[in-house]
Structures are given as structure tokens and as C-alpha cells.
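Peer 1: What follows is a set of structures to go through.
Throughout, read-outs are computed from the coordinates displayed, never taken from laboratory work. Quick caveat: nothing in here was measured; it's all calculated off a predicted structure. Cβ atoms are built from the backbone, for glycine too; each structure is taken alone.
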Structure I
Amino acid sequence: MRYCYIDTETTGLNPGEHEIIEIAIITEYADGGVVRWSSKVRPAHIETAHPKALEINGYNEEAWGDAPSQRNIAALVHQHLQGAVVVGHNVKFDIGFIQEMFEQHGIDHRWVHRDQIDTITLVREHLFPTGLKSASLDNTRRWLGWSLEGAHSALKDAEDCMRLRHSLERSSRFQRLCWSILGPLRMASARR
């Protein structure tokens, strides 16, 4: 079995109107091997971008000047994901944009929705009982004491998604007790 941890940074929230401007896929193989791939993606319609989305993901024309187009990466993304269990934080959001990209470039995307793990579900299952109130990736990082440096870049978010799945699926009662004690303290500290 192969897991692909994904994250996309986009120009807004609507796959029909907005587009992917950064994507990361971390492939984890059954033998423990891990392959990381990420790319900025040159937007074709920056004029439809939501300014807040660009602010959050740090888009600027200079940094994206040499980025490949969606057309140039679509087939590669398809190769990475085909046959894998796709894992993401709010994975349906990322899959929606990837499916739209595939559709625009004539790539079959019907299989993409089949095998998915949403780490938001894992957060609700494992961390909400310890007191966490929001399943956002930033709040989850704060609760667990993880760094937010580099957050909202596709590779950092995909890395933390992989780390999150492993941490939660392998957590012990003692670990959950620690989270219930330390999580509120970390959140209070982050608010200061």
C-alpha cells in the first residue's frame, strides 16, 4: 500500500473559479521509503484570485516567475496519485482542485475520490476528546506544540499532515493525557 500526503495552495476556495498555485505530494511506501515532490504552479488567471488567499500563501509574481503551468504538471500529479491512498487535511478541498486540473487537461480523475484519509477526522477522533476545539491545521499544530514556521506552504503542510497521521494513529493513552494537559497551555501561550 502506498500513501500520498497532499497539500495545495490555491488562489481561492472555488475550484471552478480559482486555481492551484503550489502543490506537494509526499509518497510513503510500505517498505518505509518516502519520496517528496513539490512545485509552485504558475497561475493562468491571477486576475480571479482572492487577495486574502494570495496573502495567506505568500504569492508574488517574482517567486512564481519560473513556475511550470498546470498543463506541465497535471500528468505528473496523476502519476503520483494513481493507485495510492490520498491523505490530506480537509482532503476533499485539495482533491476538488486536483480533479478540476485533471478535467481541464483531459486526464481521467474518477478514481481520485476512492481511497482517502482526512486528518481532520483523525483530529476530531483523537484530539477533540483531549480538549481541542478547532480542527484547523494551525490550531492542531499549536495544541501539539509543533512549529508554525513555513505554514501555508504546500510542502510544510503535507509534511505535517504525514506527521499528524502517524502521531494520532499511534498515540497511547499516556500521550493523549499529555495532550489534554499541555494543549490548553500551548493554546493560551499562542494567544499572548
Structure II
Amino acid sequence: MLGTGIIQSFATTAKNFVGSFHDPARFVTVQYPEEPAPLAANYRNFPFLIYDAGDDPMGTLRCVACRICEKECPPQCIYIVPAVDEKGKPRKHPRVFDLDVSVCMSCQICVEVCPFDAIKMDQVFALATADRFHGLLLRKEDLAKPNSYYQQIHPAEAAEVDARLAGERRQAEEKARATATPPAAAPGAAAVQPPRPGA
């Protein structure tokens, strides 16, 4: 019958309108930006760098400037320059870590290839700016966020990463302790005396 679809759509609208008075959870309009819309835990937008707790965020970055993410990035939006000491030897942290979010396509490949869990996907999406060149080029200081922030936006994923990193640190400490401690002599074994001169 002609017009059946229109009648059904009006009936659905009327049903939802009447039902919304009895169930406030059925309201679908979010007053953005006064009321931020809730985001799913697996929502991702642009990458950010993680640093562990400490007074010096730049000194506790997990990034060691291995540049794997820079090489694997499809749009080549990551630029890294490793830090060097006074003798010109590379140090295990980046001097420059830039991310051009105007080029980034949020593919998460940088997160997947990072062997140190130093780069993760953020949930910040309101990055509008009047300066399309410098305003959308995020520096190391802009990208660095504490591990507590990561635990807040991705709690399940952060808990798994923290547990794995704690286990790896514990294994490394046990290995270092085992190599530093000399092996104990077997009980009852006679000590070997060095030969006397002239013997």
C-alpha cells in the first residue's frame, strides 16, 4: 500500500517520543560541547607519547628514538631526531619527536610496531586551529602524557601493558642479580689452595 513506510516511520517516532518521558536514558540528543559525548574505550584518534611517573616528563619518556614508527608510518607524518651526548654518541631518547596530525590517518601502525609501548592512540578529537601549518604540528612536549592518563582513557589495555612491563622489569632485575652474585661453593667441597713457590 502506498505510504505504508511513511506511516510506520511516524509510528516509530511517536513511540520513541512518548517512551522518552518514562525513560530519560532514551534521550539521544547530546548538548555538545557543554556535554561531551561518551566515547568507547577502543576509540582512537591521534597518537601520543607515554612517560612514567616522575618530576621530569621528558626524562621518563618510554620512547628510545629507535625510529621504527617513523619508518613504518604510511603517510610519513612522524619525524624523529635522536638525542646525542657531548661526544656525539646517540642517547636513548628523542631530541625531536614531531607528529603532523594534518597528515596522520590514525591507522595505529605506529602503536603496533613500537617495541617499548611508548606510543598509544589518544581520544582527543577537537583539534581545530586557525594555523594549519604550525597549529597541527605537535611537538614532543605536546605529545607527552603520563601513564595515568593512558590508564584513564584505555583502562583494560593499560592494565595489560603495565602488568607485562612489570613482569619484564622483574625478570631483568632477577637476571642482573643472578649475574652479579658469584656462584656459591658446593657444601663439603675443599678449597683449592694455590701452589707454593718452589713446589
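Peer 1: For Cα Rg over 2.2 N^0.38 Å, for residues 29-76 alone, which structure out of I, II has the highest calculated value?
Peer 2: When Cα Rg over 2.2 N^0.38 Å, for residues 29-76 alone is computed for each of I, II, structure II gives the biggest number.
Peer 1: Rank structures I, II by distance in nm of label points 7 Å out along Cα→Cβ at positions 13 and 117 and report only the one at the top, that is, the highest.
Peer 2: Largest one: structure II.
Peer 1: Suppose you compute helix-only ellipticity at 222 nm (-39500 (n - 2.57) for each DSSP H run of 4 or more, over all residues; to 500) for every structure in I, II: which one lands on -13500?
Peer 2: Computing helix-only ellipticity at 222 nm (-39500 (n - 2.57) for each DSSP H run of 4 or more, over all residues; to 500) on every structure in I, II gives -13500 only for I.
Peer 1: For log10 I(q)/I(0) by the Debye sum over Cα atoms at q = 0.10 Å⁻¹, the calculated result is -0.43, so let me know which of I, II that is.
Peer 2: I
Peer 1: Give the label, chosen from I, II, of the structure having the highest value of mean count of other Cβ atoms within 10 Å over residues 45-52.
Peer 2: II
Peer 1: Right, something else. Upon calculation of FRET efficiency 1/(1 + (r/R0)^6) of positions 53 and 133 (r between Cβ atoms, R0 = 35 Å, to 0.05) from the atomic coordinates, which of the structures I, II produces 0.90?
Peer 2: Answer for the origin of the read-out: I.
Peer 1: Can you tell which of I, II yields 0.75 when FRET efficiency 1/(1 + (r/R0)^6) of positions 61 and 173 (r between Cβ atoms, R0 = 25 Å, to 0.05) is derived from it?
Peer 2: II
Peer 1: Out of I, II, which structure matches 1.8 when distance in nm of label points 7 Å out along Cα→Cβ at positions 5 and 149 is calculated?
Peer 2: I
Peer 1: Moving on to the next point. Match the computed value 2.7 of distance in nm of label points 7 Å out along Cα→Cβ at positions 125 and 165 to one of the structures I, II, and report its label.
Peer 2: Clearly, the read-out refers to II.
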